[in-house]
Each structure stands twice: as structure tokens, then as C-alpha cells.
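Enquirer: Take a look at the structures listed below.
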Structure I
Amino acid sequence: MSSIPAFAPSTAAPLKDGDMLAAIDLGSNSFHMVVARYTLGQLRTVDRLRETVRLAEGLDGKGGLTLEVRQRAFECLARFGQRIRDIPPQRVRAVATNTVRALSAPQAFLVPAETALGHGIEIIAGREEARLVYLGVAHAQPPKKGNLRLVIDIGGGSTECIIGSGFDAIERESLQVGCVASTRRFFGNGKLTRKKWNEALVEVTAEFQQFAATYRALGWQEALGSSGTNKAIGEICAKMGLTKGAVTAQALPQVREQLLRAGRIEAIDLPGLSDERRPIIAGGVLVLEAAFAALGLERMAVSKAALREGVLHDMVGRSRDEDPRDASVAALMQRYGIDVDQALRVERTALHLFDQVATAWQLGPDERLMLGWAARLHEVGLVIAHSQYHVHGAYVLENSDIAGFSRQEQQYLAALVRTHRRKIPGNAFDALPDRLLASAQRSAALLRIAVLLHRGYDAREIPRLDAAAEGRSLAIALARRWLEPRALLRADLAGEPSLLAPLGIRLAFEQV
């Protein structure tokens, strides 16, 4: 077997000077796209597109989206897709946030949405959204060395709060309160009354108080607000002559009082407020007032960056061997006491098999990364129990907050870990979108074989291991002299072709 480096790095294809990148943010209020050029190690923005889609308005209470809002979203994505049709797919990343997270059947929305955009769309968890928001803000406004900063991002359906140092998020929280969702929830009839406002403020403040003590104990030297709602409130404060663009504890109640004087949503007339944002500003001011109260804020500056910029910088990091997913996998291995030597053996063998069949099976760098990480984590469930540890491991990977990973990526890892031993259930890959199904099934087969070959935890190298694939067939050749004394392994290999049948793969072993 050829020599394989320990824990192959997860670096994506390196960026070259002049390369174009695009980040798309499917927010609950607006869809954003930023196109940037990578020049002399820096990102230079060349285009920005923003459309108010109000995705959160379409939630019907049963986890579905209304036809009107779906159509609005698809038409917007089609326009975005036209703008980036000449950018290579590996340089485009689209992420969906709170509203898509709330859908009961997200694939019913994502499949036509991906078709309209021409690219895959990742669903990111709230805390991963928070990490990316912080990354965008930190790069746009580099922090002072050693300073802690608080970042608050009020979106359409959720609000993210982060304390970070440098470019790293230390604390991340995501709350189910946002400008669209809170306006609908508390002022759905269009009326603005002081009584209703105070009742709503108590409820929303309670959401922040879940982590307020932890945040206040940690402290921060500066606070920044990102995304459209905070920018709009900062602009209102400036136009009212209250600040020069920041939001302060003295200015915010005056904004609220003028808002309440309107009596109704449609009558709101705040200086500097656009007609587009008028229908949802009440919920935004409410959420920000609750944040100020719970966290004891005195002043919050407004950042010019948000989630989409964070996505761009995350793409750059992945191309520089600074992939946060590597650190997350290493942390999981340490936390769950994974046998590093065994994980290394399995990863080396799985990737050796992968490299031999990648062309025939149309598997690329992303699939190689996922297989490597699945190999490192295939025994994560052992800390819970040896019996059914593959099931426990899949649950951990699918339901944990793992920084850097999208929801689909965690489901992909979970599917590989769930199917790396024993019988393969018919629903093992149901959570994955169709575009990932074939690669996941083929990667699962490679992981199964690698785990099987190292079942005895033998540190000695396998002298020969050849793989060839064609269509749905996979042929594996092993050295007879190595296999002959391993009766248990021979028995396992004899039964493996029938166990792989649910993956649609015809497996054959040969001794040479």
C-alpha cells in the first residue's frame, strides 16, 4: 500500500490571484449576494445584490411556505444565478438561515431553490450562523489585540449574539426572535400599544436572560450591531439627532416612543426609515431594546459587514488550510476519547481506497474531506456504549453544534458513521439531498471496508490494497499471504457484499 500522510489536510483548492468568489445569504428578511475578487491575499468586493424576499412572512405555522413567498424566493435566486454563472461552483457558497431551518420539509424548498440558483444551498445552524457573522464583522473592522467584543445580529427570524476575541468567536448564541418574526408575533394586527409593547419586551428580554449572566461576567470592550435592522436603527438615531450613527441606551427609548406614537405599523414615520423596512421595524426595535436591557448595554456601534462577508472569509480560510472544521473534528476526538491511532489507520486506508476510485466514481475534494472526517469520528459513539455505537455516533454528529459544518454536512457525516458497520437501514440516507446521495453511499462503502480491514486494531501496514470501480461495481484486491492467517477477517469479507446491497454497490474481493 502506498504511503499516505497522517490526517491528510483538508485544504480546498488554493485560491489564485484574480479568482472570483461569491457568497449568498438566504436570510429570513432579505437575500444578499456579495461577489469578490481575491487579489494579493485580500478580498475586494466587486458587486453586491440585495432583494427583500421576506421569507419569514411565508411560514404558515405548519412548517410550510406559502406559494407567493416561494415564488418570490425562486425568482430572486434565478437573478442571482445569472450574475454568478461564470464563477466556478467551488468558489460559490450559499447558506440558508432561520426560516429554512424552521421548514418541516426543507428539501421541498431547497431542490427548486438550488435549481433556480444553479448551486447547492447549505442550511446552517444558529450558532454556526453566529460564528460566520462574527467572522465577517471581525474582518471588516479588525479588533484591537486582546480586546473582547460583543456582536449582535438581528435578522428576520433570529438574533445572534457573539462574544469574540480577534477572529475567533468565544461564545455564540442564537435566539428565535427577529424583526420579521417578532413584528408578526406581537403586532400581527398592525396595532402598536404601550401595553402590548411592554408585554412583548418582558418576553423577549427573558430570551436574552438565558445567557446574559454568562456574557456579562465575561465582559467586552466594545459592542457592534450587524445586518439591516441595526443599520436602520443607527440611521434613525442619526437622523433624529440623537447620535452620529451608533445606538445608545439614551437614544433607543426615544426611537421607541416616536414609534409608539404612530399607533399602527403603516403609520410609522421615523426619520431615515425606508418604506421597505417600515413593516418590520417595530420587531427590530423591540429586540434591540430587550438586548440592551438584558445585557446592560450603553452603546452599540454599527458594523458594515454581516453573514455574507463571513462566508467569503470562511471560504478563503478553507483554501489556506485554516478550515475550522478540522479544529472541530479534533475537538470532538478529544472530547469523546477517540483512539487516535485507530482513527488514523482507518482514515489512511479509506483515503487510499478513495484515491483509486475517485475518477471512476466522480468523487471530488469535498467528498474526500468528508470521508476523512468520518473515518476520524467513526468511533465517537463508543463513549456512550459499545453496543450500537455506530447509532450513538450518528446521533451525536447529527445533533451537536459543530463549528464550521452546515446541517447537510453533519447529516452526511452522520450517515457515513451510522452505516460503517452492521446492517444498513433503508432510511440511513433519507436526510440527504439527492445531489449528495450517490457520493455518500459510495463513501460509506469505502469507510465500511476500511473499518473492516482494521477491525483487529493491528498497527502493522496492509501490504497490498488495490481498488477499482466501474459504475456500481467495486473490486478490492488484497495480498493472499496477509489475508490467509486472518480467518475472522476472511469471514467478515465474505459477508460484506450482501451487506452492501442497500447501497446499490456490487462488491467483489480478490486475493492476489
Structure II
Amino acid sequence: MAWALVGFGAMLMALSACSSASTAKQGQEENARPVLTVMAPLHFPNTPDAGLVDKLEELTGTTLSIEWVRDEIYTDKMNTALTTNSLKKATFAKYTDYILMKNSIRSGAFWEIGPYLDDYPNLKRLDEDILKQTAVDGKIYGLYTERPSSRQGIILREDWLDALGLKKPETIDGLYEVLRQFTNGDPDGNGLSDTIGLTDRDDLVFGAFKTLSSYFGTPNDWAVEGRRFVPEFETQGYMDTMNFMRKLYDEKLINADFAITSKDVQRNLLIRGKAGAYIGSMSDVARLASEARRINPDARFTLVNRIEGTDGYKVWSIPNFNGLYLFSKTAIRTEEELREILAFFDRTMDADVANLMRYGIEGRHYELEGGEIYLPEESSQLRVDEVASLYTLMIADLSNPNVMKVAEQEELSELADRLIEDNEKFIVRDPTVGLESPYYDQYGVELSKIVTDATYNYILGRLDEDGFRKEIAKWRANGGDKIIAEYEAAYFG
């Protein structure tokens, strides 16, 4: 018996030693993995499911440390990191911010990655035209996230339309009437005056304003007239848009504090049934509808992408990238470390990793039949809660042949995809994409604030047309004329 006890104790000690050795070996393997720190915007309520991130780390052989920053504060947070020299190894820069970061790029804050791309099987197949759109002085610094030219449109409460006997709007006047009725017609049938037509936020680009301005024939940032560049805010379409927004504000058809409203608050007004229209990315409709149905199971949504305006159908577009991952020279000290990080992004474009990031886990988030992806309605909320935010980490996914195509998805997502594709027929491009204006790169942020403030003050009734024109004259005098001259020189040669 004593022998047996001694033998059992020895066995336990041996097992413990093996277990410790195994744990130590696992720890060593994890410590041997390259560590990638990332700063990325969070567009969804939740960060990705920890299990999915673990799987992503396992497949790529990388330890990830991701700082997810709410989208509405992302620009400020990124600028702070830039000015305090505390950027992550990979930092996402939105397109609208990237064009104002070129001085930092020229000063050597980021690695030039163009010379390395041919060393990776997926990165070497990145789209040359899009890479050229992202270039600074002909050099490539970022890995782009690919998006359609324009996802802009109108998300509407379809049940409110039906309750009021309204059809989807087809014209600017029709849109105004829908917003008026959503405000004054008691669309939720509760007998109270507690709804508004449009929910908006403090963003003249990705909020309602720029999409509405397309309907009024406003150019996309700039118009080329003969041999002249004309900024959008000097056109009649821009003035018409401000007058339309001012009318919505005066008649209380829009949230009164829209000029200081965050994206979260804007979304919540729609989700909670306080507003009936949201102008922005049509891709958001499925998750907005899903969250709204948690509160009111009878809430139904639909989409409109074609509003006939002054010049027919028009919608502004972005270049085919909506942002890039840039690689900090402060955080990444050696070329070897840079190569490890580029290898991670290359690996994310392989089929197993790309489809994990796009769709999640088979059987939980999607179904696979006959080599095609099916996205069931019943798992849509799971995809929003656990998978959706990983999409921000995907580079060049639209043209990646390794990403499986969806054969069937929920109705609203399918409608959004179809209307986004339809937008391609009447998009309005920005003629300055790919052009250089050093003065804009250096002073564009400061100067744009003059225009932004003047626009809001006009809509809110604090400026008349003459006052607005005086602010634009100030923009010209403080450097706007120089920006125009540099763009004209770059465009016309």
C-alpha cells in the first residue's frame, strides 16, 4: 500500500512537471509570436467576440492588441496620438483624415511600404489604380480598406409610411413631405406629438448634408468649370442645400441639436422610434432595424437611393478606398518588424482568415451550402454583436477572390447591396482625388473650420446669405485662393 502511494505521488509529480512544461512551452510559443498593436474605429455597439479574435491570432500566428475607438471620437483620438507620438504599430486613417495627414507622412512619421508589397502573395495583387489614389508624392504608405463608391441613401420607417398612406419619396419635394408628415402626422399612432422626420449628427460629410447636397446638384467638393476650380460651397447647389436644412430646422422636422449630436445619439433616435428617417450609409440598415425591433417588434424599415433633384439623379462618392492602415516609425523600429506586420495583413487575405473576419463561424453566424454563404435572418443579431466590427480590419476585401460570395442574406441587406450597386450609375466624383495641394495639406483643417462653422450658423439662422459669403471670402483670403491655384496647376498642368 505504501508502495502504491509513493508510486501515485511520483506519477502526480511527473504529470505536474509535464503540465508545467507544456504550459511553459505554450507560453513560449505565444511570446514568440509577433505582437501587433492596432488602433481602429468601432462602428458597432460591440467589439468582436473574443473567441473570434483568438481564432484570428491562431490562424495568423500573431498576438493582437487592438484599441477600438468609438467612430464619432476617432478622428480626435487619432490626431492626439499623432501629435503626442503615441501611435500604434498599425493605425487606421479615414480617407477624410488621410488627405490632411500628408505633412506627417512627408516628415517621415510612417514607413513607406510600396517597395515591400511584391514580397507577399496577396499584397502584390492589390489594385494599382487604388494604390495610386492613396499615394503621397508617388509613394505608397498604406494598406487600403476597400469600399463601394457610394453607400449613401435614405433609411426610412416603412411602417410609418404605411400608417400615413405615404409612398417612398422620389423627389426632393417628396422627401420634404415625408419628413413633414413623420413629424406632424402622428406616424406611431400614440396620439402624441413626439416624433421628428429626420435624425442627423454633427457631420457635414457622412451625416445628411452632403448626400442632400448631391440631390441639389452640388459638386463633390470641387467643380471644374472651364479652366477654373470652384469649391462646392460657392455653388448654388450648396446654398440650396443650406436653405433646405434651414427649413427643416425652422419647422422642427429635424432634431434641434443636430449640430452637436453624436452618431450614437443620432442612431438611437431612429432605433427608439423618435425619428423616421436617417440619411447615411445604407449598409447600416440591417443592424439599425435589428436594434429597433428589440424595442418595437413591429418596426419595419426600407431604403431609398434615388431622389430626383436639380440635375436628375446624383450622389457623391468616395475614392474606392475609405481609409488606410499606416505604419508608425516610432512604434515599428526595424524593417524585420515591419515585414512581420505586413505578413499579418497578407495572411488576412487568405480564404480561411478572410472568411472568418467577414462572416464569422460556420454554423453559428452563417451556413455553407454548395460552396455558397447563406446569412440567415435568425443569426443577424449575432453577426452584429460578434463579427461585424472585425470588418474594419479587412483590407481590399471587395476585390479579394478568396472572400466567398453571399448566395442569400436577410432582405434588408440584400436591398442595401442592390441599391449601392445602383448608385454606381450616377455617382459624382471629386476631381481633386490624386492631385496635390501642399497648402491644403498644411492648412486645410484650419481653413475647413471656417466653412463648417459658417454652414452650421447659416442653417441655424445665425448668418444670412451675405454673412455666409463674407465667411467664404475669409476662407479665400486666408489661403483658399492658394489652394485653388495649386489644384488648377496640378489639374491643367
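All of the numbers you see were taken from the coordinates with simple rules; none came from a lab. Quick caveat, the model's predicted, so the values are computed rather than measured. Cβ atoms are built from the backbone, for glycine too; each structure is taken alone.
Enquirer: Determine which structure produced the value 6.4 for mean projected area of the Cα convex hull in nm², for residues 163-242 alone, calculated from the coordinates; the candidates are I, II.
Expert: Working: I: 7.0; II: 6.4.
Value 6.4 for mean projected area of the Cα convex hull in nm², for residues 163-242 alone corresponds to II out of I, II.
Enquirer: Of the structures labelled I, II, one was used to calculate relative contact order in percent (Cα under 8 Å, 6 or more apart), giving 14. Name it.
Expert: I
Enquirer: I would also like to ask the following. I have 4.3 for distance in nm of label points 7 Å out along Cα→Cβ at positions 139 and 419, calculated from one of the structures I, II. Which structure is it? Walk me through the intermediate numbers first.
Expert: Values: I: 3.4; II: 4.3.
The correct label is II.
Enquirer: Rank structures I, II by volume of the Cα convex hull per residue in Å³ and report only the one at the top, that is, the highest. If you can, show how the numbers build up before the last one.
Expert: Working: I: 156; II: 192.
Result for volume of the Cα convex hull per residue in Å³ over I, II: largest is II.
Enquirer: Computing FRET efficiency 1/(1 + (r/R0)^6) of positions 211 and 483 (r between Cβ atoms, R0 = 41 Å, to 0.05) gives 0.95 for which of I, II?
Expert: II
Enquirer: Rank structures I, II by FRET efficiency 1/(1 + (r/R0)^6) of positions 203 and 323 (r between Cβ atoms, R0 = 30 Å, to 0.05) and report only the one at the top, that is, the highest. Spell out each step's value before the answer.
Expert: Working: I: 0.15; II: 1.00.
Comparing I, II, the top value of FRET efficiency 1/(1 + (r/R0)^6) of positions 203 and 323 (r between Cβ atoms, R0 = 30 Å, to 0.05) belongs to II.
Enquirer: Match the computed value 18.8 of mean count of other Cβ atoms within 10 Å over residues 291-298 to one of the structures I, II, and report its label. Don't skip to the end; give the middle numbers.
Expert: On the way: I: 18.8; II: 13.0.
Matching structure: I.
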